[in-house]
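Coordinate-derived values only; no laboratory data. On a predicted model such as this, the values are computed, not experimentally measured, just so you know. Cβ atoms are built from the backbone, for glycine too; each structure is taken alone.
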Structure I
Amino acid sequence: MCGILGIFNSEKSAEKAKKALEIMQNRGRDNYGFWADGNTGNSDKLSGLDIKDGNIIAHCLHSVVGFVKQPINGRGILVTNCELYNWKELSKEYELEAENDAELFLMLIEDIGFTKAIERLSGDYAVAYFDGKKVFLARDLLGVKPLWYSCENGFSFASEKKSLYFANTVRELNPREVICYDVKSKITERLNREFLKVKEANDKEIEERLIESVKIRLPEQKFGILFSGGLDSALVAKICKDLKGDFTCYTAAFSENSPDIVNAKKAAELLGVKLKYQVITKDEAEELLRIVVPLIEDSNVSKVGVAMTLFAACKLASEDKIKVIFSGSGADELFSGYHRHKTATDLKKDIYSDLLKVYEKNTYRDDVVAMANNLEVRVPFLDKELAELALGALHSEPGSKALLRKIAKELGMPEEIITLPKKAAQYGSYSDKMIAHLAGKKSKSAYLNQFLGKPIMKLGVLFSSGKDSCYSTLIIKRQNYEISCLITMKSNNPDSYMFHTPNVNLARLQAEAMEVPLIEFETAGEKDNELDDLEAAIKKAVELYGIHGIVTGALYSNYQRERIEKICDSLGLKIFSPLWHIDQETLMRNLLKQKFRFILSSIAADGLDKTWLGREITSKDIDKLAELNKKTGMNIAGEGGEFESLVLDCPLFNRKIEILDSKIECSSENSCRFIVNEAKLVNNH
């Protein structure tokens, strides 16, 4: 694990480079190197680098095996943060005399080209290659190794977002794209990459690849394992022990009686492995938050809760002079370990979607926390070849990781560990309880926001004027994301496959009530063309407001989610769907608890008639919808098109909507629309 950096066409580049390297120096303290317009230098101390202004590429080295200084020169210049596990095979195949994986990387790029080279690699990497005219950036498809970039005031990239402190707009490189920056024309291009290929495999083949995934990541010296005693980390430990690895397990939690410490101690005893753990006190927790929140650059409650115990465990390993630590992260995504998977309408699509987004949720957090303790984290479950096999697997009990439990049993894992109920790390360690305790009367999100001091990132919302998009916006805003704009698609097709249509024109009033800019984009609503229109609208939002991601109100519709994900992925944007697979009755009741005032603007289901339209929905109405669900199977939240809604007021609004003139149009007893002819904003008081 290392740190890479580049600054092109930028003033005071030497000053920026030195400070950027200082910010991420924990990524590698063994050597620092640079290339600056043909001048090169290396030093074992950061202060020893004599960098001059110009186009700069730099590197900080965390040496695990060998001591290979970077940047590396060939016909071009390469810096990489990589662990390539097939470099010897590729050296032989292409008759390249490489002495290590980084050198192979450079030789392979210059032999077959950048885009072809990265598709041949097995392993984890972030890489930058400058051929004298263009800079190419890429990272492994699942995003284990981090990479950020900015096109502001020239072009720059770094392993950590905070190192690009001099740019206001910094983006995380989507693993499914290659960035190409032309130094002369200053034009940046994006090249999309194909994601994982689903490969049919039987259980034995998946088991063998899992073992191989751990084996190829084993270092020659002693190492650590992040260990909770649960199935994922225990299985990694079991395989490492069977492979004769020299390791110690590490864990941390906020009580000696927490599930993570109780289970870790029991599992370590059953497996016969070494365990070290720390019980974190309240005072230590407050200090951890001051370190961890700025470190991961995120105040999301779940992310911070995991990061706190992760940091403490990594610190224990670092004190033992460990340089590599294994993580069981990724098992829930690969082997269906989330509770929401139990209600998935298409489990494989949900797993695929989870893998698309794993880099957004876990990998950057885990990487920077480990590197802050001078550790390289290795993640065998996020092995590309294993992921492709797991995507083709059959899952008999969604949400239970049944296949992984079967593999664990085949490998001789004690039954007591295999059957252990799953607890998310923030609950098993009691970190969530500790954050709540420290927050006092504040919400956990509001309390954590003070340690970051700024929004996490800029987002746009696909906004329909209905309850789901409004509620998603509220959740995301409370999690300290900046809502930079709303994007409303105005379809001329009342039966659009993708877009909400009743009273969508009132989104303008809602945006005004929220004091958030609104982008309205018209579409004919033709099935084959409306996605092109949506992509154009999102591109406009990126151009006007610099958004980094999109928020959706998706609940269960794979049709909508897949298509939005495809557009966002092609544009290098993140996607947030905070309501995905939420219980629909819970959703409806939560809306009322959160002081949402909303009406139904259309109905299309047996059991509903025009009397449901235009009046505020109450708790008794939700009771009736629940009864209809039991009788007819109707979706309580209208997810099947049974009804659509219009929000008149909610905590996001500074003023509420008052309807002045309206009418109801019906095509049948159970299919009607409430049409607002005139409305205005009025004060809430």
Structure II
Amino acid sequence: MKKLFYSFTALVLVACGAFAKQLPIDRKALVTRNNPQVTSFDSLSSLSVGNGEFAYTVDATGLQTFPAQYSQGVPLGTQSQWGWHSFPNPEKFTPQEALKDYDFGRGRMEPYSVEFKEDGRNKDASNWLRANPHRLHLGIVGLELAEGITPAKFTNIHQTLDMWQGVIRSSYKISGVSYKVETAVHPHADMIAARVTSNGNKDINFRFPYPTGGHSDDACLWNANDKHSTTLVSQNANSAVLKRQIDDTVYYVTIRWEGKATLREKEKNYFVLTPQGKTIDFTCAFTSEVASTEKATVAETLNASANYWNGYWKKGAAVDFSLCKDTRAKELERRVVLSQYLLAIQCAGTTPPQETGLTYNSWFGKFHLEMIWWHQAQFALWNRADLLDRTLSWYEKVEPIAREIAKRQGFDGIRWMKMTNPSGQEAPSKVGSFLIWQQPHFIYLAELIYRSNPNSDVLKKYNRLVQETAKFMYSFATYDEANKRYVLKGAIPAQETLRAAETVNPPFELSYWYYAMQTAQKWLERTGQKRNVQWDEMIEKLSPLAYNSDKLYLAAETALDTYKDVRFTSDHMAVLGAVGILPMNKLIRQDYMKNTFDWIWDNWNWDSTWGWDYPMTAMNAARMGEPDKAVGALLMNKRTNTYLISGHNYKDERLRVYLPGNGGLLTAVAMMCAGWDGCTVENPGFPKDGKWNVRWEGLKPMP
């Protein structure tokens, strides 16, 4: 009887354990326990609210009160997807003046858009084209404080970003007077909403800068008031419309407030709203063509924000690390949750995101199409494919320019540009114009959308561009008659320390060509067409990855000194992307790739890496059966793998925000939990030592 009792108890415990494991994740608890908390003015601790099309970043006041103090940290940006500007072009520079011919042994000259080194009109043209257009800082909205009030006068600072509701709540005292501020962005309008409560001064300023045109900065030039204007075009008791004119760029700022207040022009491009009463509720909307018609109040905006963010967190996937015993799990969970928030507000718009999102400018505010995979592949894997689809639709708009790039270089199909802007205009670059790994991204991302929602509508929407992308990829591969194989040459690979003129068969690009061309063939079959025979021949004869006598894969077939020359062991260890980002294929031997991984782990110049190199390493480690190192890669103690209080991946003093690192982290964690096609191991990227009881729901496996 006693034995029967123990057996029954064991069954109950097993059943309870299984039941507990199946309980849904408490998503509100998961999100809110990772809400950032700020208790001081710190230039690297600013927080943002946004909606994917527009973002607003604040200091510890809950507004943009001290932009100068944050300009060298995480700047206080107000940026949108539509807000761009170009300086005048009196010299009438044209894109053709930035073109230079190159001979890559394909029997013709190929013109590329580059930065000219020699003084003269070509250099001036390429410099102008590179810097224009640039993304705008739309305006500073902050507290108007009396002279002499500095951050040192603030005490009792407590600020929380409530990610569950999409609101920043700030409280503090200024010279002993208490303030409370709530800040949000409307989920469907480029509009700030704020509520300031205090017995003290609550004046709000609206200041507008001229753009700097700088490569990497906050885009605010404050000593050029003569070059732009802010005109009050209409006003009544509770609203005002300002018209911004910056050279040929025009946009509108619509301010609405509740209760009695007056708006005055303090000086040129500087307005102040002075309210009466203890509380001021105001909204500030930015629009590109006409004044905003959005009349939502602050209360209505806060409610709309809460509804949107509740839905965002409930609809997508979730990963809970709270049952893990490894001491690193809490930090990993923090990074994962914050990254989901940041990518939703910074990288989920109708155009691809720049690497610093909507926070401040990098590369003049332009975005890089080789980075879109790192920003946005995770959306599909985290069951938010609609956000990826929202951006991928932009490719249709710029197809004519991409087709012209391919045509002028003698290729078929469409060659996607690298560094660009919403118009699709190619920016001159000594590196970017020679990259090719942005080409298969479109096919990979379209495939992720299809896998999330496999129907004819997705095929109809994207198949033509999938096929046109594949046409370029086929025509770019060169047939090596002597060795009866196809090679990739005349390109700078993802490991940008290599040179286009001397690089043949970089490993990641070879593997990506294989995967993407196979996928394009599947799309032909899905749409009732026959496979392209020529493409199949290229796939079959594509060069295998080159390796040395130690059975280590090389940075390129031509990089024989890969493991002796620091140039080849710095920057991105792109060889690991050949298996990790991508599935195993016939070009690669798993044992050689494992050898390569081990060497890189022990010997790479890790201080020269970027934020997405760590998740790339983790994905390779997971596929190589090294879950300990997969986790170790994600949490490696390196400067470029730092995650700030806001969750932003920090690279260096120039790139204090580096969102491809955040996107890569989410992609890696999705793969480490849900695995990949053909994987049968539960949580394959986490050690089976009893310390990583990772619970998840809603994730999609990688290809």
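Compute relative contact order in percent (Cα under 8 Å, 6 or more apart) for each of I, II and report the one that scores greatest. Before the final figure, lay out the partial values.
On the way: I: 10; II: 13.
Comparing I, II, the top value of relative contact order in percent (Cα under 8 Å, 6 or more apart) belongs to II.
If mean count of other Cβ atoms within 10 Å over residues 413-420 comes out at 24.1 when worked out from the coordinates, which of I, II was used?
Numbers: I: 16.1; II: 24.1.
Answer by label: II.
The value 10.9 for mean projected area of the Cα convex hull in nm², for residues 301-436 alone was derived from one model only; which of I, II is it?
So the calculation was done on II.
To test your reading of the models, identify which of I, II gives 0.70 for FRET efficiency 1/(1 + (r/R0)^6) of positions 429 and 589 (r between Cβ atoms, R0 = 35 Å, to 0.05) when calculated. The partial results should precede the final answer.
Details: I: 0.70; II: 0.50.
Value 0.70 for FRET efficiency 1/(1 + (r/R0)^6) of positions 429 and 589 (r between Cβ atoms, R0 = 35 Å, to 0.05) corresponds to I out of I, II.
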